[in-house]
1. Taking mean count of other Cβ atoms within 10 Å over residues 68-75 from the coordinates of each of P, Q, which one would give 17.6?
2. Comparing distance in nm of label points 7 Å out along Cα→Cβ at positions 244 and 356 across P, Q, which is largest?
3. Comparing mean projected area of the Cα convex hull in nm² across P, Q, which structure shows the greatest value?
4. For structures P, Q, which has the highest computed value of distance in nm of label points 7 Å out along Cα→Cβ at positions 84 and 540?
5. State the single structure among P, Q that was used to calculate helix-only ellipticity at 222 nm (-39500 (n - 2.57) for each DSSP H run of 4 or more, over all residues; to 500), giving -8500.
6. In terms of relative contact order in percent (Cα under 8 Å, 6 or more apart), which of structures P, Q is highest?
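Only the coordinates and a few stated rules stand behind these numbers; no lab work does. As the structure is a prediction and not an experimental result, all values here were calculated from the model. Cβ atoms are built from the backbone, for glycine too; each structure is taken alone.
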Structure P
Amino acid sequence: MNSKISNLKIYSSVDNPEVLKSTIFSGELTGYPSIDRPWLKYYPMDLVIKDLPKCSIYRYIYDNNKNYSYRTALNYFGNKITYDEMFKNIDKTAASLVSIGVKKGDIVTISAPTLPETIYLFYALAKIGAVSNMIDPRKSPEEIAEYVNLVGSKKFFAVDVVADKLVNLKKQTNVEDIVLFSPSNSLPNYLKYPFKLKNALSSLTKKREIKFEDYIDFSQFIERGKEYINDDLEAEYEQEKPVVIVYTGGTTGRSKGVVLTNDNINAASFQCENCGFDFQRQHKWLNVMPPFIAYGVGNGLHLPLACGMEVTLIPKFNPNEFDKILHKARPNHMTGVPTHYDSLLSSKILKNENLNYVFSAIVGGDKLDVNSEVRINEYFNAHDCNYKISKGYGLTEACAAVCVTSNSECNKVGSVGIPFSHTIMAIFDPSDINKELKYGEVGEVCITGPNTMLGYYNNEAETKHMLRQHADGKVWVHSGDVGYIDQDGCVYVIDRIKNVIIRHDGFKVYPIQITEVVMKHPNVFASTVIGVRDNNYSQGEFPKLYVVLKDDRQKEKTLQELNQLCGDNLAEYLIPSEIEVIKELPKTAIGKIDFMKLKEKEEAKVKRLTKNPEI
């Protein structure tokens, strides 16, 4: 693996502490965010110049919790696993990995939701210096084989419900061992046996082609490690060494394998821990984000464990049941995407619920509409929650989070917050990467800092496109997002560059310009805009609006009012050429709007109407 990523060089964006001391707050603003860093006024100086963790992710959570081993680390359907038990299980897993031949630097594939065993594997691999290749278990057999071949894994761990997808895996790849584990392994007994019975009955009607001799059961795997359990298996820490590969969402194109290091994940956690949230040991953290995305493995899992919290695991999350989960789990902190929080607004279960137990409700992964933000904050206030929703921003290539609204001072409506203490953000002219724009000027959002990925695995061309060295000597992540930064250092993200619709006359349409108006209509539950081919001209697109209504019985009346609303409040070139009502917006696995599916739907429609398969 090292030979495939050794040419990537990471430049530190954190200046020498002495330089920081002498330059920050030393004079008038220059007008350029990357130089002024106005967001640092929200942080204590001792944090700004504090060294970031230099250790493995395993060592980080171990050292942070070794004196509190009796406290609960994981809550899995009522089975409360202490930090001591978790670390012992990590040790057993590490010994078993060594017993089947896993070595430092090897890439081991894990295809599973957030189960205790997934967590043991993830940290055990980090402990011995190996790398986790995280694959969504919902992928097709062909996609699973593709991701395995990309990194050359010889060891494959998966939740047993995907066994049927693995029938030909050994033939298609270099995988030598397949280890399967069940969601029931760590369930409390009163749930374990009903689960096994239900699974057994289900398997009677389902043809299972994978044979017993083709895989190792997780209990057998653990048994093999007994002879290594007392050995010192912890690998020596090395800076900027890979620890996990996660894949981009693929909402606007093909997924790429993002290589993140121990330093990336620890830095993201450290900066979030210290940015102003009221994070306390043994607070309850609700983790609904899956482990095969950076948002899930970094913010949903590593962060709360580093803080010593009790993490409630939800391996199979249904966004429509978010209210039920809150009512039962009563978490102090949680992460989610906009659609999760939107679903609370119409909840009957939480109608009379006192939400004063919520200290932070963090939203990221997608753009939160301003009107939704106002509604959610009004909802929280009406339910006695003392905090507003905390918007965050990041991308997989920067370990999921680079800025957040961690306190009321920087929680401006529409903003995604301020950059973390050791992170620099700036806006650059998309046509000139060395031209930084001033406060309030709109351009491409770029990031440099300790969260920056090592690169895309075995994809140098895409890596060079995403990570670009500027004239200042720093390597900047080019997000592909359009936004601006105000004089307080608050970041505003308008839209994806790829989502910008360019009309035949050259006018640029940002979908949010339309949706912010449309979402004011009381009968609109959700909306989005895509660019659709303009057949009247040789080039250019026009905006098409999709809406989900709260009450479909008022469809015709609502459409008339939406046309009127757009006509009265939008410039002529922004007015949607078509409004289509759909039952729900297509979503990705984590709840983002899937623009690719909407585009494909429109292209298929054009082909049918024109009977032209080449379009």
Structure Q
Amino acid sequence: MVRRRESKQKNLTAAEIAANNQAMEDMETQRAFEQGINTMRDLISPSSIEIESDHFRLGNKYGRTLYVYGYPRELYTGWLSPIINIDEVCDISMFIYPVESQVIMKNLRKKVTQLEASIQVGAEKGKVRDPELEAAISDAEELRDKLQVGSERFFRFGLYITLWANSLDELGFVQQKIETILGQLMVFSKVATSQQEQGMNCTMPQCTDELQIRRNMDTGAISTSFPFTSADLTQEKGILYGINMHNNGLVIFDRFTLENANMIVFAKSGAGKSFAVKLEALRSMMLGTEVIIIDPENEYSKLSDAVGGSYIRLSLNSDVRINPFDLPKVVDAEDANDALRANLVTLHGLFRLMLGGNQVSANGQIAPVLSPNEEADMDQALIDTYARAGITSDPLTHQSTPPTIFNFYDTLAHMEGSGPELANRLRKYTTGTFAGIFSQQSNIDINNQFVVFNIRDLEDELRPVAIYIVLSHIWNIVRAKQKRRLLIVDEAWQLMQHEDSANFLFSLAKRARKYYLGLTTITQDVEDFMSTKMGRAIVSNSSMQLLLKQSPSAVDVLSEVFRLTDEERKRLSNFPVGQGLLFAGPNHVHIQIIASKTEESLITTNPNDKNKRQS
């Protein structure tokens, strides 16, 4: 009896010890929880995970995994780019398993035998031929030949997409967008029903293919699925424009690789359009590109000084002179024969602009500033003015000293008809208020990689005329010697107000490619620019467009022209400074324009940034 009591007492003691140990562990756990001790696993793990049959919930985010099971007979290279660059959050994983060619050759031999037997049986039964079977035999035989000579290899390919959203409704919307894009390519997908956990693991960065849904593909077919052909505007050569906000890639691009190198920049005041253009100009110089700028607000002075450029100030008090009667010193025989006639057409537009420009009436009709008789008299006066200077249609005479507006004024004053009246209307440019700057021989020599024409100090009435003459002078230089050049026209809306200057700007955009010129047109007055026929034509002749933050009224206009999606329209009026949409040919990206501290100090026009550096 004593031994039994001692044994029972020992058993009770062991139970009490175990209970005490458990209590101590619970207290330690509670203490650790209360102290908030976090391990690395705690930091990277979600707060909770819920797995449903057709979706899962990871913390506050909903997810759904799709797998691709069907492909068309042919796919073009980069077919996956619309999915990779879609403006939604999704994870994409691809699993590629190489297969021995001998195994595939054996299976193909059996498959071809089966297909040929099926065709033969059908023919014996009098059935109509099956094109699908014939195409399958043709594909199998072609693959056998390529595998035999080693020009192709065989793979098993699995493609999985996990979608993320903040709610189930949003998740369904994203799924519909993905399936619509894939459906247009005849690529078929399904939700991994009752396998969402395995699907989630497939797209996690742990490289486990738990779904194992694969498709046979050869080398050519599988290469079209590689994501390196996505529309992220990354090239081996070019300049850095910014960060692709879709995939955090670099937008490195050479605009001269497009069908034309023209670019249009639309943005409201303060959105960063001048910053972006100056940054592009600065970086383009590293590739040997010459940059010519028409600066209406003295924004490029500091940048010009930093790169050792030529800064030409145009004003009534300056010594700078530009003669609109200058002829281009072209080498091309075809251009040389046409040089005088082309300049006569340009001068027609210039003098119409000087005389007031063609006006648009209330009913939308253009009221010409000159009558037909006045146009004819002016044309004859221009021809006679050149002839008196010894310049005719013969290219050999084009080396003579060109006439000036003074000579043209004198020709008009002494001719019959409407000539004296036209001379009187042009007098303010010869002996009147605006005399000097455009009525004497040119005294500027553009021989620099960076040239800026500043027109800030010109009167508002003279600005459109000045821009027209400067563009004409630049165009003569461009035609004389072809180089890789950028021509930047800031505040282009001033030219679009007049028909003749708008036509001239359009002709530059249309002919720039022939002379290795890229025209950059910048404006903040989107509605006025796009309301004109020439404005829309300039946009159509620009392979690149940069749309920064816009006013709500401008968003409607741009969304119609560029066919923006609802999401792009919503973002366009809410972009922060330096972000926008960059269109380059058929591709477009959401871009963040970035600059180094040195670049930013040279090109910024933000007063707050200047004050910070000074302090």
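1. Values: P: 17.6; Q: 14.2.
It traces back to P.
2. Q
3. On the way: P: 29.8; Q: 51.7.
Ranking P, Q on mean projected area of the Cα convex hull in nm², first place is Q.
4. Structure P comes out on top.
5. P
6. Between P, Q, the highest calculated value is found for Q.
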